[in-house]
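Undergrad: For reference, the structures are reproduced in the following blocks.
Every number in this text was worked out from the coordinates using simple rules, so none of it is lab data. Just so you know, these numbers come straight off a predicted model, no measurement behind them. Cβ atoms are built from the backbone, for glycine too; each structure is taken alone.
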Structure 1
Amino acid sequence: MALMEIRSLLSRSWIRCVAVVLLLTAFTHFEPLPTAILDLDLWWHLRGGDSIVAQHTWPHHGVFTQHVERPWVDYSWGFEVVVSALYHWFGLMGLVGLRVALEVLIAAVLLVFLHRMANSFWQAWLLTGVGMWAMHHCLNTRPMLFSIVFFATEVGLIFEARKRASVRPLWLLPPLLMLWANMHIEFFYGIVVLGLLLAVTIVQVLLPDKCAEWFHPVPRLRLQAVAAVTASSLLASIVGPYGWHLYSVLMDYARSTVPYALIMELQALNFRVPSHFVLVLTIGAAFFALGWRRTRDPYKLLLLALSTVIALRMNRDSWVGAIPALLIIGDREPDPMRERQTSWRGRFYFAIVTAAGTCMMLISVAWDQRINNNLLSRIVALNFPTHACEFIRAHSLPGPIYNDANWGGYLIWKLPDLPVAIDNRTDLYGDDLTNRFNLVQHGLADWRYDPDLNSARLVLLRRYVQLANVLYHDQRFHPVYEDYFSVVFIRGEPPLRASKEIGRPIP
């Protein structure tokens with residue numbers, strides 16, 4: 001009797017509405033909202049969006065840097081325009097709102113498709129929560145958030161098409177790929193997933209007897225329709241200011257090796273955070289689900305295997321493995337008796353009430369954490385060289401500047417009149433230049449012969465890096481500003497004497 005009462009309670013719309021609101025806002029408890037503005041690359045994206053909006057053109061060379069001769073493709077220009085608009089409308093609060101909105105959208109997309117796959121609200125709710133936890137370490141304020149939304153949508157549409165044995169849902173993919181390709185370079189994952197579907201479909205058509213013998217019967221999509229969708233998606237992906245040059249960027253990334261050795265998020269999982277363990281358990285559960293159901297679906301097997309390799313190889317792209325794993329776990333045969341069907345009007349009202357409740361919850365969280373533009377500005381100053389930049393601007397210190405690589409993006413935005421020596425755009429600088437800067441700044445190469453440092457009249461570094469320590473003893477450079485984590489040097493006799501008090505150099 002008690003079990004029946006619990007089931008009756010859990011089936012009530014208001015209970016499910018509250019559950020969805022809690023699910024869509026749960027990420028606010030993982031870490032404070034202000035962390036949305038701490039991503040190192042956010043600032044050069046912001047400056048890039050401002051430049052595109054102001055000049056009504058797209059860059060094709062190394063803008064904002066001293067290496068202006070290098071060709072460059074701004075493959076995330078769409079994201080940058082969005083970031084620029086939100087910043088000018090709402091200040092730093094707009095950037096926090098963007099990440100919050102995209103995280104809510106990721107959870108909502110997963111919940112919708114998992115509900116359709118599992119035909120069970122509470123199973124879909126639980127799987128979505130697990131998935132958001134597994135991907136939590138990937139959710140920084142960067143264009144990759146759009147990639148996660150688009151990838152989840154694409155994989156969900158493919159599973160829906162195969163479940164219904166209809167290619168109709170796939171025709172949403174060409175416009176999705178066109179938008180995706182102008183937001184982020186990882187649209188290539190969408191092309192790979194769609195190409196895998198085409199390859200499996202071709203094999204099923206060419207070897208029908210062998211497929212019937214090797215694999216369990218699976219819904220077969222018409223080859224001509226899948227090929228047409230794939231071709232249309234490929235063409236759609238080159239509709240933009242850079243056209244087919246996006247694929248040349250992908251080839252450069254494939255040949256590159258240095259960033260994968262230097263940048264921690266491009267390396268394999270280190271299992272220092274709980275979400276890494278949740279991710280591996282989720283992927284393992286997906287393989288177990290395929291075996292338990294005795295499923296030998298070639299597409300699911302290949303998709304899960306390929307996405308697992310990507311997820312375990314690269315920390316930043318763990319979401320590529322989590323999303324297919326979740327949909328595979330949730331995908332099962334429909335059971336009409338399992339869920340009570342509701343009318344479209346009921347679903348519409350449910351969505352409206354849930355959206356309103358989610359907005360109210362997020363506003364309450366922001367109010368509780370006292371989030372405003374003044375607080376966010378102070379947080380930025382505690383994590384980036386804001387005071388050092390203000391000192392440089394106040395005293396009109398001349399360039400060229402030599403800077404810390406991780407601060408390059410922030411300097412692009414904060415010091416627009418001083419092109420940086422380097423930033424984190426590794427596709428722009430290439431392996432040789434990126435590796436040289438890393439070796440010099442960490443004292444692993446002879447800094448006396450570095451051409452960028454020798455041509456610099458101004459140096460801004462982290463206070464405790466090895467290069468800063470040796471420059472204190474170099475007679476060519478003199479410290480003129482110093483605070484708790486940054487130091488400014490100038491070449492030649494200093495007009496000011498160094499001070500350890502923030503923003504107060506001693507004459």
Structure 2
Amino acid sequence: MKLNKLRNGVCAVIAEKTSDQMVRSCNQAFDLGADLVELRIDFLEEEIFVEELLKNISGPTLVTIRRKIDGGLWVKDEQSRINMLQQAQKFGANAIDVEADCFQHFPPVSGCLRILSYHNFAQTPADIDVLHKAFEVKRPELVKIACFANNNSDSVRILNLYKRANIPLIAFCMGSIGFPSRVLALIKNSPWMYANFSDNLVNAPGIPIFKDFISVYDIKSLSNQTNVFGVMGDPIGHSLSPAIHNASYKVLGYDGVYLPFHISASDFLTSIEGYQTIPVMGFSVTIPHKEKAFSFSTTSSDLVKQIGAANTLVKTSNGFHAENTDATGVIAAIKNKLGETLDKREVLILGAGGVARAAVFALKKAGCIVKVCNRSAERAEVLASEAGVGIVSWNQRHDFKSGLLVNCTSVGMHPNENDSPWDSNCFTENHIAFDTVYNPIETRFLRDAAQAKAIVIDGIEMFVYQAAAQFNLFTSFNAPLDVMRKTVLEKLRRKKI
């Protein structure tokens with residue numbers, strides 16, 4: 001394969017201590033779908049024979065020897081490094097990665113791309129446009145720019161470089177904030193993106209793991225026509241939303257990609273406005289942005305106005321429309337389990353946060369007799385007053401002996417899996433225990449309820465139904481519920497999030 005013809009590729013970064021292991025990992029990466037491999041020679045802890053190394057690798061190779069001052073491990077003399085990169089050009093590497101200050105040592109060699117690379121692990125410089133143009137003046141076959149994102153505006157500035165590029169460009173931001181730019185760069189015509197082949201390697205902040213990257217993102221299908229969606233929050237790295245939405249796009253053949261956007265409370269407005277240059281057509285919204293999302297929206301549903309918070313923003317010709325599919329998810333999960341009307345059913349809501357607000361208003365609308373219970377009595381009183389429902393003090397919560405008991409707190413969420421907001425000996429067989437927490441799959445709250453022979457409803461059902469409602473709003477397609485449920489279960493069972 002000629003790398004100058006590659007589009008939407010994945011480059012597996014191989015950083016091993018021995019040449020034999022490096023060769024094995026390279027060939028395994030090709031077997032698993034890598035388009036090329038980056039040999040991080042600076043990680044080798046033995047004598048290096050570039051020609052021998054390259055001839056045993058079965059696919060396209062990019063050779064990199066990163067100096068310590070540039071974020072790598074190379075501490076030997078510079079001339080040895082230059083000589084080794086020149087050998088890589090001579091002995092069949094498909095590309096070499098070199099910095100601007102030594103680029104003059106590498107004249108063009110047929111069949112080997114010269115990548116002029118720039119890395120900044122602290123920031124995205126204000127003059128990144130000027131630097132980009134200066135790199136192009138040196139006439140490499142490809143320019144690579146990787147800068148740390150301290151805010152989402154940094155990512156937007158980096159992605160805007162593609163508009164003015166005269167030479168093939170790979171530009172993205174590092175760090176958790178910068179992660180979306182790695183995928184969006186492919187939409188902007190970056191020939192490939194980097195992913196660590198080893199689960200244990202962290203050679204650049206925010207770089208994805210190869211197997212996760214290719215399993216979640218349908219890289220090959222991305223184009224400048226791809227519809228972009230995502231989930232915004234702080235933190236956001238634990239979210240399973242990208243996995244289930246992207247899996248659904250793939251099954252339905254929908255041209256879309258769904259990304260995790262790490263957006264802080266202070267960065268909300270500039271981020272959402274900045275990403276309209278992509279544009280991002282819809283956001284799932286989680287902590288701490290649900291109230292801001294409602295305030296920011298141009299239009300919203302009546303339920304969102306009642307709740308005062310939104311977990312979904314959908315781009316329209318007139319700005320963003322706000323919805324709250326947490327409410328949809330709560331009702332759907334309960335009805336799916338009980339298969340009956342909720343009218344006149346007694347409900348005790350534990351918690352007074354965003355999910356609790358959605359549950360209170362949704363269940364009241366469904367005809368339930370709702371009461372709120374929260375550790376902070378003041379927050380419970382505010383919610384109960386706004387919703388026109390009853391209140392139960394935290395110390396008296398166990399007097400609720402029968403009915404629908406809904407945990408809308410984060411108590412029991414991974415990694416605090418042995419915690420529960422309800423004493424185990426206070427469950428009865430007349431309870432219906434619904435936990436909005438979905439990680440772990442079976443919380444302490446649900447285990448204790450099941451032990452008392454109560455009916456249980458796990459948080460996965462709510463998570464899937466609220467995500468399905470968002471999917472329908474974003475795409476106008478009916479969400480594949482089975483695919484969503486299967487994906488989240490596989491992810492949770494494979495590893496702790």
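Undergrad: Figure out for me which of the structures 1, 2 the number 0.05 belongs to, where FRET efficiency 1/(1 + (r/R0)^6) of positions 121 and 369 (r between Cβ atoms, R0 = 35 Å, to 0.05) was derived from the coordinates.
TA: Answer for the origin of the read-out: 2.
Undergrad: Kindly point out which one of 1, 2 the value -10500 was derived from, the read-out being helix-only ellipticity at 222 nm (-39500 (n - 2.57) for each DSSP H run of 4 or more, over all residues; to 500).
TA: Attributed to the structure labelled 2.
Undergrad: Rg and Dmax of the Cα atoms in Å, for residues 41-112 alone was computed and gave 14.5, 47; which structure, 1, 2, did it come from?
TA: For Rg and Dmax of the Cα atoms in Å, for residues 41-112 alone, the value 14.5, 47 is produced by structure 1.
Undergrad: Between 1, 2, which one scores greatest on relative contact order in percent (Cα under 8 Å, 6 or more apart)?
TA: Max of relative contact order in percent (Cα under 8 Å, 6 or more apart): 1.
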